[in-house]
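Listed next: structures, encoded as structure tokens.
Each value in this text was obtained by applying a stated rule to the coordinates, not by laboratory testing. Values in this document were obtained by computation on a predicted structure and should not be read as measured data. Cβ atoms are built from the backbone, for glycine too; each structure is taken alone.
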Structure I
Amino acid sequence: MMKFLKSRLFRAIASIGLAALIYFLCPPCFNSMYLLAVLAVLLILINFNTFFAKIPMLTHVARLLVGGLFIFSGFIKANDPVGFSYKLEEYFEVFGQGFSCEMKIEKNDGPDCEVNEQKAAAAPAAPQESFMKPFWDFFAHNSLFLSIVICGVEIMLGIFLLMGFQVRISLWLFLAMIVFFSFLTFYSACCNKVTSCGCFGDAIKLTPWESFWKDLILLMLITVLFVGSDNIKPLFGNKILFFGIIGIGTIASFWFPVHTKNHLPMIDFRPYKIGTNICKGVQVPEPCVPDQVETILYYKNLKTDSIKAFTMKNYPWQDTLNWAWYCTKNKLIKEGNCKRAIPDFTITSSATGNDTTNSLMCMQGPQFMLVMHDIDKAERDVMGSVNDFYALCQKNNIPFYAAKFRTETKAIYPVYSTDGTALKTAIRSNPGLILIINGEVKDMWHYNDLPAFDDVKKTYFKK
């Protein structure tokens, strides 16, 4: 029996059976021809492993690509582990609502817009909470810890693979991670749940389908590594140098995300980074050229049940005996430029409720903004230092105010409200301090690095 389980025949039967199961269980949101192509490549790699194992260059290329990409991906996320934790939390909150799916499938034989009949009148069903919600809530509450662990493990595994250390264990961990990430990205893409996977932080934005294809390519490359694992040898023969690099790399893999979590990202890819002119970012560009949109009206023929597309110029609105409106789709012809560079940043006075975005962000001279995306979770120990800093700002006639989300505060400085997501994006610290001069972000500080007012004055307020 054991001999049969280890035979090539059993491998062929098991792999083909698993491929068939995946093919028939896969939702229709993923093109069946693409799925067949991916499964065929995997089957060829698995069942002709001895042939591919004889091509060391194939293994070395896959080794370089997988190891390099995992190090790059882990480094980008480790540069901003707080931002990655927000993305993980978003996933866990979605899972806590249950694995519902609203697939958007484009058909060749009809429009890809919403049908009006019964659908429009029916109220959307409230999301059902999963019985595993406490499990997902636990992960959501510990998303920052998980973020640091995932970032560190990604970098560490990439180093292990490139160095040729613990190859078998590393490959199985690679496979587990890529299967997990493939599930996340496929679920997001197919069911329209999370619009961005956060695979490369804010540095490279990928759509869910792009992220899923990236994971599929990595899955095939990892399969190549399994096939040619005997070709992966240690990079150095000198054991002191070899294990020295492994040790330093492992420590650095976890030190880096911990460091950036306790301070700020070393490389800033966010729209509020130092040097950004927020005043210009919140303005609508002039001259404003709106999007060019064509409205397509789909009508159903009441006699033949066929669906035909019309424009606003020729749609049969008067011929109610032969045609009935089916659905409407707005097609973007040419994108305009009326969108603000920083679209979600709107500041409202907590006292009056008025929009003060332009008056604050375009104020001439220096000003300090204390950002607290959630006052309930803000670091309280630094509030005394913040109040002292505010008193010195008052003494030097420099505006100081707080931008907050959710709850009220008893702070003595002016308090304004804005969107919580915008505040989380503005600075990865709760609270965090931002210096704006003439509408431009000049500097920002984590609460662990709050500066002395005299030091800021010497650097930025020289007369």
Structure II
Amino acid sequence: MAALLFPAVAAAHGFGRLYNLPVPFWLYAWGAASALLLSFLLVGYFAAAPTGSAPPAASRDLSHSGTARALRRALPALRLLSLLLLLLCIATGLFGNRDPYRNFSMTFFWVVFALGGTYLTALVGDFYAALNPWRVMTATLGRLWHGYGRGRLRYPEQLGDWPALALYLGFIWFELFGHGKPFSLAAMLLGYSAINLLGVGLVGTRAWFRHGEFFALFLRLTGLLAPLDCRAAEAAGERGRLGLRLPFAGLLQQRPEHLSAVVFVLAMLSTTAFDGLRATQWWVRLFWADPTGLVTALAGSRPMLAYAALRPWYIAWETLWLLAAPFAYFGAYLACLLLARRLAGSSRPLRELALDFGYSLLPIALVYHLTHYATLILTQGRKLVSLASDPFGWDWDLFGTALLFRAPFLPGMGVVWHAQVGLILCGHIASVYLAHRIALRVLPTRRQALLSQLPMLVLMVALTVAGLWILAQPLTVERMR
């Protein structure tokens, strides 16, 4: 029981044994903080103010290129494939092998779609908007049911993206506490399909897939980082857009429309950080070792002696922190902006500043996601080649690949750790640059823009050090005695 409660390694980070850092952690923390400070000074000195109030446009329109025309011709087949893959995930989850490692649904949905799809979107843009299987499903129903896609109610603008945020937090809860079985995944996908069908029927296709379907919002935000501006047609008669732009330029071209979108961005960041934090011994000991004595006072005995009774309370405690984390981050974000507003002497409303800088945090959210989960693509994602021949785990070999790439691949742990450090640092530097460019656009003088970014720099340093600390904990902690 102790070995299960107090693991020395977090599987979410892709490591299978203890790893001692090449140098003490404090050196990494000081090095990363110094690099951020130097980047801030360089950006403040060299970054030029935009020539106008409008953000930069895409540098090249590819909507009429041969590539765009070929993609439009392939779109019906790709949409059909997307829907069939969703149905296959549900079928294999319901009727396939109970072993998660032999079931197609677990590897395809969690690793290929949820992880690989996110990273591919950051490279090539929001292709999911055109291939969304739930949108294909509701569009098909709309052809059979006249008026279904128009909805019955007008979507309240003040509701913003709160429905997508609620579903996203529910999804993360399922990922962390849903036991990770093929059948439970299939049940979740069926339930989520029903929610999408109901949502479109209530508020219409356009409003639901913009504000309610959280995968659509998550990947649309991720696509803003991509060098390709890929936008799908949202209504009949419209044509999608394909443009070429500088990496991260999409974060300067667009701005959140509602504070709920800012909280969603912070949820993308905070839920990943929480997932890493809850795998550390420090977090587990906080409840089960009970250093404050509060749990012992409530339970009447030491927590470990009342494990069966306290386990539901532990899940509830973690759930509370999971749901509170985005709003705690939002509070820190607003506090930094309030201080920035005072330092800059700006009269711009705090709400407007929160919307102005909301997307500047997206590079941090992406690199947190990469550092925590990308190794799963190497360890489990490659097994999709063999699972394609045996999706149900019934010892089939449909395509002759059932025995290929079954062994995981993982680079040396030193390589992984240094790659993680580099990614976290690069993501924060990108956010520092973007935030400064936005400050130059919304504040009247260069001096005000520079002063306004001092609190944001402190926030970036804190997030960098916290991210590195979370990554280092499963590697350096000793087993509990």
ask   = So FRET efficiency 1/(1 + (r/R0)^6) of positions 163 and 195 (r between Cβ atoms, R0 = 30 Å, to 0.05), computed for just one structure, reads 0.25; which one of I, II is that?
value = I
message = By the measure distance in nm of label points 7 Å out along Cα→Cβ at positions 379 and 395, tell me the structure among I, II with the highest figure.
response = II
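Could you tell me which structure in I, II was used to calculate helix-only ellipticity at 222 nm (-39500 (n - 2.57) for each DSSP H run of 4 or more, over all residues; to 500) as -20500?
Of the structures listed, the value fits II.
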query = Here semi-axes √(5λ) of the Cα gyration tensor in Å was calculated and came to 44, 39, 19; which of the structures I, II was it taken from?
reply = I
key: Parent structure of the calculated result 19.6, 65, given that Rg and Dmax of the Cα atoms in Å, for residues 139-290 alone is the read-out and I, II the choices   = I
Which of I, II yields 15 [relative contact order in percent (Cα under 8 Å, 6 or more apart), calculated] = I
